[in-house]
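Following this line, the structures themselves.
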Structure P
Amino acid sequence: MTPNTDGLFLDFESASKCDLKLHGLARYLADETTRPYCFTFALPGMRSADLWEFGQPIPRHILDHIVAGKPFRAHNAGFDYHIWNGPLQRYVQGLPRLDPRQVQCSAARARYNGLPGSLARAADALGLPIRKDAEGAEAMKQIMHNPEWTPATHPELFARTYKYALLDTDVMIALWGATQPMPEQEQRYWQLDLEINTRGLGVDIEAAQGMQEMFDLAHELIDFELSVATSGKLLAASEVQKIKAFAADLGQEMDDSGRETIKTLLSRDTLPAALRDVLALRLDASRAPKKQGAILRAHVDGRMCHSTVYHGALSGRSTAMGCGDAQLLNVARPRPGHKAAQCESYLEAAKRRDFDFLCRPEVGPPLAALADAQRALFCATKPGHVLVCADLSGIEARLTPWCADDEDVLVEFEQGIDGYVTEAMSIFKLDREQVTSDHRQIGKVVRLSLGFGGGDGALDNMAQNYGVKLEDDLRRQIVWGYREGHPKMSTWWSTLE
């Protein structure tokens, strides 16, 4: 392997009773059981990685490197940065702290180069001569939830994990050498992302707790009504397979239990009354909010931290990561007609545990009202601070025609023409006044999913995310129709490739 010529490459392995995926990085770092049991590293001039084990002195060359402000590199470096500045400091006294300005991330660099952020997938995509150790990863996963284990109690597992970790760092170095550097501005963006993730976003814990209690009560009532309606055949609205079997017994096939499928079935006049009651309850249950659960699982001191990934999308924008295993960058809009002030009143009702208010006809059903109130959970919690909500309107729909120099689409934006309606007109051969909201939603999905060169799979995935059902033949027809109707886009993709 070619020797490392600059920078310190380092990769921690840690264990904790706290589930990192479920509770998020902030809770993981704060948990007293979290313990880094080793790290692998390569300093400039080293041909392969070396190992530090918990309890050993940290090599002086590493400490000197960090004190000098020289580059510190890791894969998903935010994790290693915080482990060094957090849990490791509890066990090793007198350590220098890492400065965010010296931290560089090989996962961010891979994504900037159009590669997957996963070390294994990026190495596979590049065809690197060394790859991650899949079998060793299984040994590491056995240790990760058992911080009390040591090399003395489980020698074979630790030996296998050390071998895995050493190879991981060598693969990281190979990936670094096979990719183009991030421009200085992009590196600053990544560091800003690290800073924002560390600071986090304020949340109303009292309101989240109240919302969760109202959520639980609403589900209990729905399940009770379901049991009564089916004479005990169905006991919970979450039992999807049993609901499908119940529908099949009544001669109705359900491909899935999604909201759009249920709405379609409920629109049928011939639907058996018993099934209509069941599906209406299932639809009510599907409106359930989720953000309050993530907040209660993951917040630390009333803040949600580490919720975004730099350059997570191919377009370069940030995406959400597992902060309490929930998507925090996209909070569902309230139902049409439910204004911000009304939604805040729903949250106040949850805080005072006023279930009757949430059941009012102009407010409920309760779960829908709670879902409407989710945005108000995020707030400025520090005295004298204000939370500013800002968004770039249709940013991806605007970016692609600008890059492709597609004048026809750019003129639409300049003249205030709804491009999603225009796309629907092209797909369904309709006049503008004939386009319905459902048609427009399809036009939106098409422009957003196909603008960056996506095909049938990209269209299908985004359609499902938006609750839009497209038959296979129509989907293929849309893809080819879009490419024929937007030749500037196709030319742009070819230029990029």
Structure Q
Amino acid sequence: MQDVGIVEPPASREPGGALTGAVPPARRLPWWRRHWRGLAAGAAVLVLVLPSVVQSAQERRRLAGLADVPGIVGPLGGPPHELWSDLSTGSATTHDVGGVLVGTWRGETEGAVARGVDARAGTAVWSLPLAGPHASGDQCALADGAVDGPHRAMLACVVVDQAPAPPVDYPDTSTHATKVHLAVIDPRTGHVLATYPATPTDTISSLGTDIAIGSVVDGRSEVTRFDPRTGRTVWTARPVSTSAPDVALTGASVSSSGDGLLVDAGTQVWELSAAGAVVHEWSGLPVDDGWSIRATPGGHVVRTTYARTGRGTTTTDLTTGATIVTPPDQQVMTGPDDGSAPMLLLTSGPALTAWDLATGDLRWTTNGAVSAVVVLDGTVYSIGAGALRAQDAATGAVRWTVHVDAAAGVSLETDGRSLLVLDAAAASAGSLLRGVDLQDGSSRWTSSLTGPPGPMLVLAHHLFTTTDDGHMVALG
């Protein structure tokens, strides 16, 4: 028998063009073509959602950058309410250490004390006397660190041991200490962990995770960086003026300046790095009838001298050398400042005036006195004379103006999201706290408070209102 192979005939085209014979399998379309409708819908959602996601991330970074700016309230999750009140007035150098507000307070009878207060409840956690009712002195500084552990934050305070009684004819006069010591304190418990010798003219300041101590030894300034956890001296600097080396000093105060320090000895000023090196030096400075010095958020060192002769004030940017003389009816305005207008000095009198710290020239002026300012994102926000106003920091161009109650023109604060304004409540003895939109001045939220309008206060990024009888009311 012979095997026979069967062969399929090839497909042929019938008249009209149709194929006959074997039919090939249908071709499978690519995945993206089979799901194009879903992909298109998803892309549309991404177009709508992605900008808001990016914007939210940018806003989180912006608010995180404001967390270390002095005077800015921590972001409020909604309209705040009254939490507790306290009769004492808090110090501007208050810190929040693990939910305990740590700072100095001064009362009429107890004098100066260092205290720890529960931030949410307002209850006293601890208290340590620093000076009697007639002795001057309430110096404390916090060495930054964790809440717990070997590298935790520490509080250092100058404690007055002896001070003379005030003169009989002037019983309310404060007297200077003749004997002091330095106490290192656990800021959460108030336990004194160690004590060290100090002199009555010593000043202290925070310096990162350590404490800086400013002294005068044999007429020369001396600055020591000190680790309060171990008692170890990290370094000692003895800056000397190159132009006036023989001038004997009577005092030298230290204050923080960025990552370093300012050493103010009156006619002489030094800026030191965190390692104790002299970065800048200025000498032959006038003192007139008083002076103040500060490091600006923009990295400049600004010094203001005051005179009683009606000549007003003279403000000098020691960094640029520019000098600004303002008449007696104007005062330098400071407030929460994110450093977005580093070359600007604001003064208020009959008008709000902006000066250029690079040249000393007038930049812009707007009629109407103001009582408080905030500088944020290149915008100057001001309040006063019944108006809340936003202006471009560089040009003074008004972005928006809204009317506010006359009682609201006392203070102006911000949490970085809104401006915080306190108005009188209609038909009530209380007040109304408003969150005002930064972009257009519209009201974002309101919160009714029981007390009348008064100056607001920000301590360790916590918001307070103050009352005529000396109370401060915590909001949160």
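All of the numbers you see were taken from the coordinates with simple rules; none came from a lab. As the structure is a prediction and not an experimental result, all values here were calculated from the model. Cβ atoms are built from the backbone, for glycine too; each structure is taken alone.
For which of the structures P, Q does the calculation of mean count of other Cβ atoms within 10 Å over residues 58-65 return 11.9?
Derived from the structure labelled Q.
Here Rg and Dmax of the Cα atoms in Å, for residues 266-393 alone was calculated and came to 15.1, 49; which of the structures P, Q was it taken from?
Derived from Q, not from the others.
Looking at structures P, Q, which one was helix-only ellipticity at 222 nm (-39500 (n - 2.57) for each DSSP H run of 4 or more, over all residues; to 500) calculated from, given that it came out as -16000?
P
Tell me which of P, Q gives 1.13 when you compute Cα Rg over 2.2 N^0.38 Å.
The correct label is P.
Work out distance in nm of label points 7 Å out along Cα→Cβ at positions 122 and 450 for each of structures P, Q, then name the structure with the largest result.
Going through P, Q one by one, distance in nm of label points 7 Å out along Cα→Cβ at positions 122 and 450 is largest in P.
Check the numbers for volume of the Cα convex hull per residue in Å³, for residues 130-345 alone across P, Q and tell me which is largest.
Going through P, Q one by one, volume of the Cα convex hull per residue in Å³, for residues 130-345 alone peaks for structure P.
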